[in-house]
Structure 1
Amino acid sequence: METRTLMDTPVKQAIDRGELESKTAQEIVRWAVQQFGDRVALASSFGAEDVVLIHMLAAASPNPRIFTLDTGRLNQETYDVMDKIREKYHVAIEVMFPKAEAVEQMVREKGLNLFYHSIENRKLCCGIRKVEPLNRALATCDAWITGLRRDQVVTRAAVKKVDVDADHGGIVKINPLADWTWEQTMDYVKKNQIPYNVLHDQGYPSIGCAPCTRAIKPGEDFRAGRWWWERPEQKECGLHVGPTKQ
């Protein structure tokens, strides 16, 4: 991926000084649109956090950029909410697919459910189905917006609201909901009558590919249902490698 640098731009200075950390989610979304225009896009998996951000982004921009990664293994409920969001907000959604040749080779060599057999296999699958399409989408952006929250999982506890994303070529990574809780998120969804994934009502606070997601049990953490056979500190697919580096 091409490496970009913000040097001593006003954006980089604002990030370095932490000026954006005290802003509300709505203020940060508006700031992102003002700063980057059509070079900022929301990466959406249509979970509760993402539909909140779509609601905010649609209010801030007449033509918001939204993209999603269709891995080929999603739940039908995810496609359903995608259609409802498109209809409600009249937004175009860029759907990124994995490269067919890479998927075919992986399945031929390792099988359809390779991810259950080792973390290396699981990361290979995520890399082909999610990370490579993400990199293609981000190649057209100077900044991206995500639904990361600090209380989702231990690997996200230090996430900033706005940071330089060294893992993706030095573009700006914007996490407006970093300091929100799950309760705040769902309250906002329901107060504003935003379409959301019905799996959230069935014990799925975090939703990914169908074979790699289950409902959580009472007392389990937010992302316990994602790759439940792995340790918590391993549970990233490569889209969000960790707290972005300076």
Structure 2
Amino acid sequence: MSRPFSYAKAIFFDYDNTLVDFQSSSIAALDKVSSEIHDYLIDEGKQNFPIEKIKQVVFSVSSRLDEEGVVDRNLWWEKSLENLGVKGIDRAQFYDWTNLYWSVAFNSEPFPDALQFLEYLANKKYIIGLITNGDGEGGNKKKRIRNFPLIDIFNIVIVGGEDGIKPKPNLDPFIVGCEKAGVSVEKCVMVGDDPVKDCLASKKAGYASVLIDRQSRIKFPELYADFVVTKLVDLEELL
């Protein structure tokens, strides 16, 4: 069987929705914040929107901003309220909602296949790294990562947007990654769920890229990545 990544020495991963199920945690957090916004608007004598309307706007706006690379949750709430026609909210209130969001979204369950695949790589003596973006104001990505059950398996952890490293899709974190690994970019593989920030960006940096598309939701995934898988353990056959 052909093993297209047999040359690889270092395997890098995105974190959220690649190794851990952040989407489920974020949905629960957005739901909680939507309810708090609903109650706040009633208590403050603002417009009384149906809770489902608020949820629809919050989820829609947060999804759009997240795709645009806006990680500041305070801005998510501000833009959601502007979409509803509500302005003049004290910024301290946005911080309260952001703290609430992260109190719910902080803990994300690892995907079982992620733990299995990481242990496989460690047994094969690969260099294993994380290249992920920061959580923005109010969040703490490094602290979240420290909760990962196999945190000690990573040789390299890079958080874009922190420590002077630009966030993905900038090429900076990928270049820093291979430098820290002590190998050339041609021997690095990037695995992630975002076709642009993880796959296209890493390919531009010289990496091979793998898109993990667990729900087969990405249209024309072959345009973004060298390989597409629905389970991380499928990569064992490529290395």
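Points to keep in mind about this one:
- Here distance in nm of label points 7 Å out along Cα→Cβ at positions 176 and 192 is compared for structures 1, 2. The highest value is that of 2.
- Which entry (1, 2) yields the derived value 0.15 for FRET efficiency 1/(1 + (r/R0)^6) of positions 96 and 184 (r between Cβ atoms, R0 = 35 Å, to 0.05): 2
- Source structure (of 1, 2) for distance in nm of label points 7 Å out along Cα→Cβ at positions 40 and 224, computed value 3.1: 2
- Source structure (of 1, 2) for helix-only ellipticity at 222 nm (-39500 (n - 2.57) for each DSSP H run of 4 or more, over all residues; to 500), computed value -10000: 1
- Identity of the structure behind 0.05 (criterion: FRET efficiency 1/(1 + (r/R0)^6) of positions 88 and 152 (r between Cβ atoms, R0 = 30 Å, to 0.05), calculated), options 1, 2: 2
- Parent structure of the calculated result 7, 32, 39, 19, 3, 0, given that P(r) over Cα pairs in 10 Å bins from 0, in percent is the read-out and 1, 2 the choices: 1
- Source structure of the calculated read-out (volume of the Cα convex hull per residue in Å³, for residues 128-167 alone, 98) within 1, 2: 1.
Each reported figure results from applying straightforward, stated rules to the coordinates on display, with no laboratory input. Just so you know, these numbers come straight off a predicted model, no measurement behind them. Cβ atoms are built from the backbone, for glycine too; each structure is taken alone.
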